[in-house]
Each structure stands twice: as C-alpha cells, then as structure tokens.
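All of the numbers you see were taken from the coordinates with simple rules; none came from a lab. Owing to the predicted nature of the structure, the values given are computational and were not obtained by experimental measurement. Cβ atoms are built from the backbone, for glycine too; each structure is taken alone.
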Structure I
Amino acid sequence: MQLTAEATELISDLRFTQTYRVPFQFSRHVRRHLPVGAFLQSSSGVTTTDLDGNSFYDLTGSYGVNLFGYDFYKDCIDRGIERAHALGPVLGSYHPLVADNAARLVRLSGMDEVSFHMSGTEAVMQAVRLARYHTRRSHLVRFCGAYHGWWGDVQPGVGNPVPAHETYTLRDMSEASLRVLRNRHDIACVLVNPVQMMHPNSAAPADSTLVDSARPAHLDRAAYADWLKQLRAVCTERGIALIFDEVFVGFRLAPGGAQEYFGIRADLVTYGKTLGGGLPIGAVCGRKHLMKRFREDRPADICFARGTFNSHPYVMAAMNEFLRRLEEPGICGLYRDLDDIWDRRAASLNCRLRDAGLPVQVANLSSIWVISYTRASAYNWMFQYYLRAEGLALSWVGTGRLIFSLNYTEADYQAVADRFVAAAQAMLRGGWWWERPLASNRKIRRRILREMIAHRLSLHRAAR
C-alpha cells in the first residue's frame, strides 16, 4: 500500500482510477479507509500475487488482453524475443514475420489487406480515416454508450474536453437509427463495438456510477444478430463503411471474432489487446478498395497513416507466436462449446446466489461477465471490496465487468464461485443490503440528489 500511495502522487492515471473506483460521493472516505494496492509481483495460471504475497484469482483479464492465461503470453513474449533478436529494434524495414502475420490475419478476418498500429485507439482512428477518405464523406456514426478508445471523434461527452463536430451518436437497435442512415448523405462509416450487446445504449458499467441497483444486464444474442444484419444491409445500400471494433472482443468470442460469432461481414475490422501476444498492438483489416491510401490520378490526395513503432519486430514476433498458437489443438479445444461452458457456469452461480437469498446475479457474454443487483441499495459498490477480501482481483471498474481467461478449469472456476458466494454472504451480514421499507432505485437517486444539492448550498454559504 505504501508504494501505491507514493506512486499515486506521481502517476496521473493511477490517481484517476483510485478516485473513480466508487461513486464520487463516497470516494474521499473510501480512499482513506479502503485503499487498494496497484502493484503486483507475479502471475501464474489464473492467479496474480501482490507485493505482500497475497494471491488473487484474476478477474481483470488485463482489460481484455488476457485471453489464454498469463503463462501463454509470457511464452509468446519470450519466444518472440528469441525470434526477433537477430534483427533487433530496427524500424522502417520489416521483419519477415510481418508478412506471415498479415497473411494469417487476412485469413482470420476474411478481409484483403492489413495495416499495423500501436494501440486499439490508433487502429480505430485509421479505420475511420480510411472510410472518410474513400467515401468522401465527413461523419462517423457511433451508438449510445459504445467505447471505441479515447480519441475525441469517438468519445463525445464526458471525458472529452471539446465537443465532437463530425460525429453522430445514434440509438442502438433502433429503427429510427436505420432511417437516419438511409436518409443522410454525409455518413462515411458506422462503428460497432459488439460488447454493447451486453448493455445497449448504456456506457460500460462501472462501480463509479453504481448509486442504486438499476444496472442493466440483459443479453439477447438473436436480437442483436438481427440488428447487425439490418445494419449491414443499410450500410451496403447507402455505401457506408461498416466497421467492427473488435479490439476488445476479437478472438474472445470465436477465432474469427464477432464476424464469425454473429455471422456478419464488416467492411473494416479493428483488432488490438490480445493480438499482440502480450505486447501493445493495433491492427486494421479491410477490403482492398477501402485500405488503399492514395489515388492513382491525384498523387497529392493521400490518406496518411504512419507510426514510428508500427510493425516493431518484437511486437510482430510475439504476435506471430499468438497467431500460430491459435491453430494448435490445445487452443482450438478452448473454443469448443465455449458459450455453453460459460453460460452453464453463470447459470450455476446464479442458482447458488438465489438459493442463498443473496441479492446478486451475473449476466455474461461468453467469458465476459457483469454483476447486477436485485435489491434496491445505494451501497452495492461495496461488493468489490468483499470480493477482494475473498481473494478475487477486479479491475478499477469493480463489479461492472469481470473478464475470465479461457484457461480457467472447472476446479479454478468452482474456487471463484465459492469465494463469490462467501463475499456476498459477508456483505449481507455486514448490513449493506438491509431492506429499507419502501426503498426503490428512484427514491435512492432522489435522496442522493437532495444530499448533493444540500452539500453544494452549504459550501456556497460557507464561501460567503
């Protein structure tokens, strides 16, 4: 904890995540009395170990990077370093593995060409730029709540200090949105982040906004697949580039990603996170007519996208290890009955929670889980601390998203489920879920609003 406290004063990102773990009304008090360590010393299997020697089952998924287990990525990096060592950090020219990576990604994505970048955000930026270049249109479409990186054009509203001027934010799974796409003439592309199936038209859930029990958690794969089918048809009809942002879900739902999972072909696909074999990466795969960066008849009309570290030899080598291992029998076996395995695990845990009278349930998109609450309470955000006390590691968004790696065995999972139930029982005993007469989510929100107004007025009076 001492190192975390010292580093928080020096690292702005750490200061941000420590502040926004819980609703801001409670943040200062929680930081003082329930500090969370930010440093780890090792990982093995499905666990991590902190600087004090405490072991945790990892439910962070390293923001989606950890798909096959940390030992898998350690090996990808080690082998990649060996294979790239002779060339070293030579940039500009390519390591021969770049060509093999491109060929493998073309096969997996069903696209024609590839470009490499250094992050998922960069990949999305390039995909949108290419769509604008080739359609000669200005605007992108994103859907309510969807995250596509921290670039300004795809993050209007909270988090962006300036407004996005060439962005339309439309309602997900809405006929009205399809009408907009059919009738406007300035739309270059539509961005889809398939994880939105878990919470259409809502931002990714996080405990920083968990002031009641109204967190949505409902999945309808068939309805979402039908929506994507309609979206694909309208984009084709109107000459709009359909971009699947698979930076997060790519390779997690299926080897061919969301395109394979939903049976829908995009025009451009972005990848990142796990693709780098544990190292930073972004990639765009697309149809040939959309990937070209210049015009034969207008040599000054180019679509520029270069980066010093794009196609870095060590990253390309680790990526090649990742892509090759996707074809190994052991990894292929992890995809067998993938949804059935994780749906069964979620259903089993929900049954245990209901039988124990605990006001918690989980919903899942394969190995991506979200926790919801069935009893009105202003203190559900406390659950993340009970889970940590039972040895379950969560990311800074708390119970908003749990990400399992696919190497969780039944024994590993049962250990997590036991600890999950024990944490919920301890929180119930602690009185955080006591049943207040006539309590409702609406009344909780109103009470918090009154408290905020009263606090603001008291500060105003004190200033006078």
Structure II
Amino acid sequence: MSACTSTDAGPTTSNTSKPSSLVAASKIDIIAAAGSTLSSPPTVQLTDSDGRPLGRAKVVFDIYRDAGGAAEIDTVTDDGGLGSLGMTWPVPSIAGHYRINVLATAAPTSGVTFNLIVTSGVPAYITAQSGDQQQATVGDDLPDPIAARVTDKFGNPIAEVRVEFAIESGGGRLGQVAATTLDDGTASPGYWTMGRAGEQKLVASSGNLTVEFTAFACANVCVPSQIVFVRGGNIRLVREDGSRETVLTTSGSDTNPVWSPDGTLIAFVHGFGTELWTMSPTGAVKNRIAVGSNFGSPAWSPDGRQIAVRRGSEVVLLSASDSTAPAKRVYTGPASSVAWPPGGRIAVVDSGEILLVDKTTGERSVLPTPFAAYEAKWSPDGSKIAITRDDCDISIACHSYLAFGDTVRNFSVTLVAAAWDVTWSPDGSQVAFTLFRTGETSIARLPAFSTSQPAIVTRGNAPSWQPTTGRNP
C-alpha cells in the first residue's frame, strides 16, 4: 500500500519553492509626523510562483530622502510571507518626502515603492532667525527685517502658526503685531522703527514659546561696531571698517583682549601672561583681577560677573569685580581654548576635543566636531559655533580649517590660510579672526558660513568684537 500524501503543505520557504512576486500589503502613500511611530508600517508580502506565502526570506527596505540621505533596513518574512519595518520603527526626524524601495533577493524581478511624507511635529521652539542685534538712528527702521522661526523638537520648520510681536522696551513701532509663519517656519512683524535712544527689546511669542530680539537706537548717527585687538603687545581699538584706530595700552606685554557681554569692559592678559586685568573701552580705567602665571584665553560668563581663564594646565573661575575672591578650579588639563557660551556650561578645548564642563559639578560632555579642534567660539545668541584646527605641526606656517555649525552641529567646513582667534559680530552674521598671510598677521572679516575671501580690517591679532550694547549711545 502506498503512503498517504498531504496536499496542504503550509507556507513554503526560500529553500523549497521558487518565488515570483513581491507586492504591497499596506497602503502605499503614508503621511506621518517626524519622530512618531506608525500604527500601520510599510509591509510587503512575498509569494512563490503558485501564489503561496514565502516565509523566512530576506527583504530589504531602502529609505531615500529627496533632499539627500539614505538608510537600509533588512528584515525576514514571517510564515505568511509578510515583511515589515515593524511597529516600533521610528519615522525619520527630518521632514520631507521619502521613497521606501523594497526588494527581496528571492524575487529579483519584483519590487514595491512606498511614498512617505514626513510632516513637522508640534511647535517646540521659537528662535531668532534674522535681524537680532542691529542698530539704527532714533526714528529710523532697522536695516534688516526681524524674523522669528517656529520649529518642532527636531528643528523642522512649521508653517501656518500664529506669531505675535510686542515691543518690551525702548518704545518704537512695528509694521504689524502678528503674522503667520511661512513654509520655512518664519514670521516677521515687517519694519521695526526705533524709539528712544538706547537698547530696544522686542518679544516674539507663539503659545507659551517666546524669543527676544534686541536692537540699539543711536541718538544721532550710528557708527560701525568696534573690534579690540593686539599689535606689538599693545591693545588697540578699531571700527569694523578699519577706521578710527586708537591705542588702549602701551606696555608691549598685553594680549587676549575680550569684551564683556554688555560691551562696557575689556578683560585682557598683561605682563606676558602673569596678570589678568579689566579696563574701560577707552583704556582710561584699569583694574588688576589676578596675579599668576601662564594666563590665557579669558572668557566672560554670560552675566558678566565671572571670568573663566586658562592658568597653566588648568582652567579657573575668577570674580570680574573682586580681586580678593579666591579662584575656583573647574578643569585640569592643557586647554588650548576657553569659551563660555549661553547656557551655563564652560567650553574647554583639550587635545582636539571640545568639552562642555559644568562649573558647579565638574561634569563634562564631549561636543562632536568634524575634526580635532584648536578653539571653539559661539555666536552671541548661542545658536551657532565656529571652530578652527591647525592643519600642521607649526601653527604659524600652516593652513587652518574654519568650520561653522548650528545648534544641531551641521558643520560647513571652509579652508582658510592660517586662521585662528575667531570672534563673532554682534548679530552673528560675520566672524573676525587672525589671518596669517604674506608674512604678517591681520584682522580679517568673513560672513559666517561663507566660502568667500575674507576682508582685511587692519594689521594685528587676537580680535574681539564689541557687543551691540554699551556702544555708540
């Protein structure tokens, strides 16, 4: 008697049947918010030439973003021949259009393409996109329009959001008190006419999110902002256009000048690194803060009350007004640069790494960069960063990279011949730096994120750009 044979063999596998088809098992067009999870993720079904589901077969999901970028996720079909990105697959965090091409090595002639539209999430941030920290004469409009930007928690712009604008101080007038964000997430009040002389403040708000803009109203004619720098061991002051140069110190042993956040004081290293001083913008009033050795790279706290400075192989905190207050060590190591960006943590560059150090606990974290850094400087509002790296063993005879990044550290790298000592303009639109070229050092200016040729301001090194407040009343 012959043995009985079942006609119901169940799902086949890639080893027992020749597949012929890969089809969509979920909707092709998908719309989802950035960073969310899908209740019905992209799913395909793999079947053999007889239409039976093919299990335990490899399926590849290739995810492409129209604006660039790709990712690949591999999975295996289940007994029903289904392959999916899975219920826990996170939707990409960058808004835009994505194509998800699905292929199976067992079905080389078949393929499925899903269309995924990733939308922005709910409003999480409102930031100053443009127009902050400008100046104009009383009664005149600011030269550049104010623009606030609303984004989700991933930085995606959000359109059709109401933003309200209100003058907080200084008087003045606005073109409109409310606007709706455009596709790029920005909204503007139109013109901002300056009120009485002095600092002006404007607040943009959307729901419980707010951002402040500042401007300066000049009583008469506004003059260019000023840059303090060093030449021949003496600290000098010059307008950003290279005019009106004045000498502030004459010791021949001064370096590392840096403006206080309110633009009313200049900290500097004196006596070939043995003393730290502050002085008024005219150089008429000077105060010694500390005596020691190997001082360098002073950085003011955002509130102007303290100064972080390299002292030998450590970084210490000093009072900006009380020379008798004890120094507090916050970091030990051979720091090449010290900065104090908005937010409270001190930035120390050590052995190519940018370390963010908590001044109270000493806890530190590493800021990722595109290359080993020599120094790192933040824009006045803390939204942008510029870093440099010496690309050789002898810094004065080499090339340096100057890189610009935003808050999510999307770096753009520019090659500049021997550039260091970076300082930001008050509005964050430009940087000034020391440039070594044709055998001498100069102060140069360059638009941020630009690959254009820098403009020479004057001969010298170690520039620091004066903040908007505290000048040209």
Structure III
Amino acid sequence: MITSAVEPADLIVGGDWVITMDERRTMIRDGGVAVRGGRIVDTGPLEVVRQRWATEGAAEEIGGAGSVVIPGLVNAHQHLTGDRLARSTIPDSIGSIEAIFEWAVPLHAAHGPDDDELSATCALVEAVGNGITFTVEAGTVGHPERVLAAYDAVGVGGTLGTWGSDTSGLPWSGSVTDVLARQREVIELTASHERVRGWITLVGHDLMSDELIVAASDLARAEGTNLTFHLSPSDADGGAYAARSGLRPVVHLDRIGALGPHVLIAHGVHLDDVELDVLLRDEVALAYCPWAYLRLGQGVTSAGRHAEFLGRGGRLALGCDAENAGDAVDILRVAALAAGLARDMHPGADQFGAHTALELATIDGARAIGMGDEIGSLEVGKRADIVVLDATGAASTPGAPDPVLGLIWGSDGRAVTDVVASGRIVVADRCCLTVDVAELRQHAEAAHVRLLHDAGLAPRPVWPVLEGRE
C-alpha cells in the first residue's frame, strides 16, 4: 500500500475479497486495487483506495460488492494452433500416439497463416474469458507473426515459439541450422513487444537430435530467454531414449548439458527417482497438464510424481495443453484437478489443497516460467493483470469463510465476469471487448470443415443421429 496519490488512477478494481497472492498471501476484505499506466499502484481497503486514487471520480471502477478479485491466471502450456479449429473432435477411444500423429499432426500440417491467427485468437478469447492473462505457447506454430497478431487482437500476454524438430515427418522439420534460424526469427519478432516474449521451443520427445537440443539450450541462455519442449507424458520416451543412449531421457539431457533453470519441460509424467533428482538439482521447471493425461489415458494416476516434485521444492506450473487433450482452456478447472489428484494419490498430502492449487495458477506458476517479478500477484509495480469473479450466484451461496476453498473446489472459469490485462479492460460482464466473438465463430466454423477435409479426417458421432432439418 502507499499513502497518497500524485495523479488519479485509471482504474479501480474492488471486491468483497481481494486475494493478493503476495508473500504473506494477504486477503483484503472489501478490498481494492488501483491501476495506472498498465501497472498496479496500490492495494488496500476499497474505501481507502478510492480516497487516494479516485480524485473527483476520475477513475473507472469495476467489480465491487459480490465479487472476488484475484491476479490474472497463468497457463504454462497451451497449443494455440492445430487442435483449436477441431476442438473436442479427436476420438477418446484411441491411444495417445494415434491421437497425436494421425489426427493432431495432420491438422497442424493443414494450417495456413490465416488458420494460425484464427486458431490462436479463438484459444486466447476462451482463455481470457476464463481469467487467463498469460499463456505459454507450446511451440507448434507455423506462422509466429500471425499468432503474435492474435495476442495483440485479444490484448493479453504470453510467450511465442515455433515448430522445432530435425526429425522428418513433422510440420516445419529441418536441419539444425534451419530450426535455429526460425527460433532466432521469433526472438527478433518479439524483441520490443510489451506483453509477449519469444521463447526457444522444440517439439521434444525423441524428435530432436542431441545437436539440436544442446544448440537450442545454448541459444536460450545467450538470448536471456527460456526453452520449452515436451517430454515423457507417456512411457514411450523412456523406451526411445534407452534404446538411443542407454539412459532415461532426463538423465541423458542432463549429461549433454541441455538442462538448467531456463528450461520448462511440459509433462514429465513418467519419471524415475534419478530423473526427479536431476530436475530438482538443475532447477528445471515442469508444466503439469493433468486433464490432458486423463483425456489421453497416459497414466498420470499411477505414475505422476508432480506433487512429490513440488513438495521437494520443484518449480511447478499448470497447463491446459490442447483442445483435444484437456479440451477446455480453464486453469481454475486444472487447479482443482491437480489438487484432487494429489490428495487422492498421496493420502495425507494435507499440504496440497486449494491454496497450493491457486498458488500454482498464479504466483508460483509465474515463478516457474521466470515471470514472478512481473505477474502472478496483485502487488505495487506489477503488471495490472486482474480477474474479477462473481460470488453472488447459487453456486456461491452462502459464501465460503475462506474464499480460496470456494474458488478452487466450488468454481471454475465460468465465474469470471471481468478481466484486466496490462491495465486494459478486455472482458466486461462476461463479454470479450477486444474481439467480435460472433464473427470469430463464423470464421472458425468454416475453417473447421475445411481443415478436417484437407487433413483427410472424417470424424463422426459415436451414437446414431436423427436429423431434425432437411
């Protein structure tokens, strides 16, 4: 808090509860957050914040009675292209390898520049409507400049990458030189962007040579950015690396010098004791996407060690993954599942409940991706990414004495009413203000039909359909 204002705020956000996620995890009853110039300039009791910052009523105000205010949510792993324009289309009766390589990859390959921008816009609109203001793009983008345009259209922050593989059979595969050149182009594209950071992104798994992963890791270090790739969502990667090097994947990558605090590994479901020790020692972060592993049947309930990783001091964040692997872009939904799995898989895991889940969705997720000084909490000086949730509906009645329990166990992204991203109101009264959603839907429906045709895919409902229209 501060004691006086030199200029009026641009915006004041108020609520019955303001959950700051600061170091003390302060929650303010009848609280307020003042915003000016895209940054948080004050937090405290709402009436006090108004007195300091709403000079002659100059500041716009949102939220208020019946609202809960939290920091913008962090999605640490999201495929913004490919699956989106065929969301919830891939059958759940097939294995994960078939779902990825016979469905998702052909969809990606069919995407042109317009499709990438349309897909990313759809995903980011859904995300921000569910309170997500920062998204880590998973590294399967063919036309990064068009996905950056989607970020700009929606008005949120995130990271941006591009396809990175030197193994044949994937979109945009190429030589190590070609892959690194495309990665450098993304870094240059985002160099001066205020909200979007370029990351080095590889597909991962066993679809990258040792030469490529080492060079990519070195490039990330040299550019002062992060590296992310997929690893061990199923047990297939373990077998592939054992055949190649005689070592488990994480151990092999450590021995060739590819790991470090700049690395975010997506998934890490199937890890042995030594691999877990290596990740902790090297301060590698994990993006945990539990809905994806359940949707694809990848064994998280029997093999997942994410709660243990976190309990031993590991850097963990939450992700939604893809619209055919988890499907909904809703981090609050993911947070509840992560907490439930931890408590069920590790009876007596009292330390991992709703409060830990909200930390992973906000400040601890931000720290895991190297953004803890900028986002993840409502503190003076940080980016004004703020989410307002409705606490007046039947689902919230009566109000929970501890709002975090109600937020995680009794709510999800559908409770979000207003979202501020970098100080700008981008969602108001549950409506996106930055994108014409009706027009977006028309374009997406047309692209959906065309892309399935171009990818050679013909999904059908499982149950018989009686047509109601001629």
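Brief remarks on what is shown
- Which of I, II, III yields -10500 [helix-only ellipticity at 222 nm (-39500 (n - 2.57) for each DSSP H run of 4 or more, over all residues; to 500), calculated]: III
- Entry that produces 16.2, 47 once Rg and Dmax of the Cα atoms in Å, for residues 127-318 alone is calculated, selected from I, II, III: III
- Origin of the value 14.8, where mean count of other Cβ atoms within 10 Å over residues 71-78 was derived from one of I, II, III: II
- Among I, II, III, structure where distance in nm of label points 7 Å out along Cα→Cβ at positions 207 and 375 as derived comes to 4.1: II
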